[in-house]
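No lab work stands behind these numbers, since they all come straight from the coordinates. As the structure is a prediction and not an experimental result, all values here were calculated from the model. Cβ atoms are built from the backbone, for glycine too; each structure is taken alone.
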Structure 1
Amino acid sequence: MPDQSYLAPFTGTHGPVPVAPVAPIAPPPGKIRIGDVQLDTPYFLNPQQSKQVNDATAGAEAQIATFGDSVGLDPTRSDRVAAATLGDAAIGGAAGALTVGLPFVAVGGFLGGIAGFMVGVPFFPAGLVWGPALGATIGASATGSPFIATGAAIGAAAGATRALNEPAHGAPPAPQPVPPAPNVR
């Protein structure tokens, strides 16, 4: 985990330049980590699924931090921007789905279930099981996706803005001593 006791001041940016890639951050045991949001691993995720979620979000966070480093942000600031961007995107996506999008998702699922029922009738009896389920899933996904995407985009923008405007704090870490150059003749 990055040391959050120090946050460098924001001094501006420049065009991207090649930099060393930032390493992904491993989550604490038993947690799902999405940027600066940490949750207990849900019971319905097995360890492999939990690892896939954590690896995907850690990789995205590392890429955002690497980009921040490449445009001149101090590594402490780019780590903070990456974590806030992903964490707020997750919160925004959930808020978009559960608040504004929920009525639309319900209607889309209902109408999709009816359409799936009609498509499944010719495949009686199995079609009456998979048809409505598949139709409801497609209907709910199609109507909910724009709200999730919009909420995530708004959350990501808010997180990045919040992290870029966060005041600097703490003392910079002490410089590491440079080992003397070998005496070569």
Structure 2
Amino acid sequence: MGDDVIRNMVAGYGLVDTLVADGVDLFAVGNSRHLLELNTTVLCGTDPSDRAEYARHLQMTEQRFYEQQDGGIRDLIEWYQGRGGESVWMRAAGVYVRMLSRPQLYVEGNHRTGALAMSYILVRENEPPFVLTTENALTYFDPSAVIKDTEKQGLAMRFRSPAVIRQLASFLAEHADRAFLLPR
């Protein structure tokens, strides 16, 4: 990863902390702009001049985010709202799977934004955020490779995703490191 990617991810984790501290529910109706902001942050950081340079890309991403049929923000929010009884690990993993499967939620940056969305869900319930390390990278990208080629609305998703979500949820729980959790 380049320095700019790392810097933008750190800014993204800062945004996650702010959203949690402010009590923002990313998945409540009317709050989807915060999910879009997570993606903008991982791609462009927080510098206004960098954002201005990528204005057309950001506009295309926003259009896709809101208008994509069978895979845009509406799909993600509806999926999440139907999972209230599941463990935090399953919900975090499921959101990642919904974001990464086809059609992906964003034009670019779905893996990174997905990691931040998982972290938001976990931190909101006082669990450590997901942090990619050299030790866990290979295991993390295995389910990602499977799911990114799976259609959200297809039969493969119906049969494949529960196992992938369980695998990813177990991975998240096993690699949870409380050292990454800020004191509240």
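Computing mean count of other Cβ atoms within 10 Å over residues 44-51 across structures 1, 2 gives 14.1 for structure 2.
Out of 1, 2, choose the structure whose coordinates give Kirkwood radius over Cα pairs in Å, for residues 12-59 alone equal to 11.4 when calculated. Of the options listed, only 2 reproduces it.
Taking mean count of other Cβ atoms within 10 Å over residues 52-59 as the quantity of interest, name the structure among 1, 2 where it is greatest.
Across 1, 2, mean count of other Cβ atoms within 10 Å over residues 52-59 peaks for 1.
The maximum of volume of the Cα convex hull per residue in Å³, for residues 68-115 alone over structures 1, 2, that is, the highest value, falls on 1. Looking across 1, 2, the calculation of Cα extents along the principal axes in Å that yields 87, 35, 30 traces back to 1. Ranked by relative contact order in percent (Cα under 8 Å, 6 or more apart), structures 1, 2 are topped by 1, which has the highest value.
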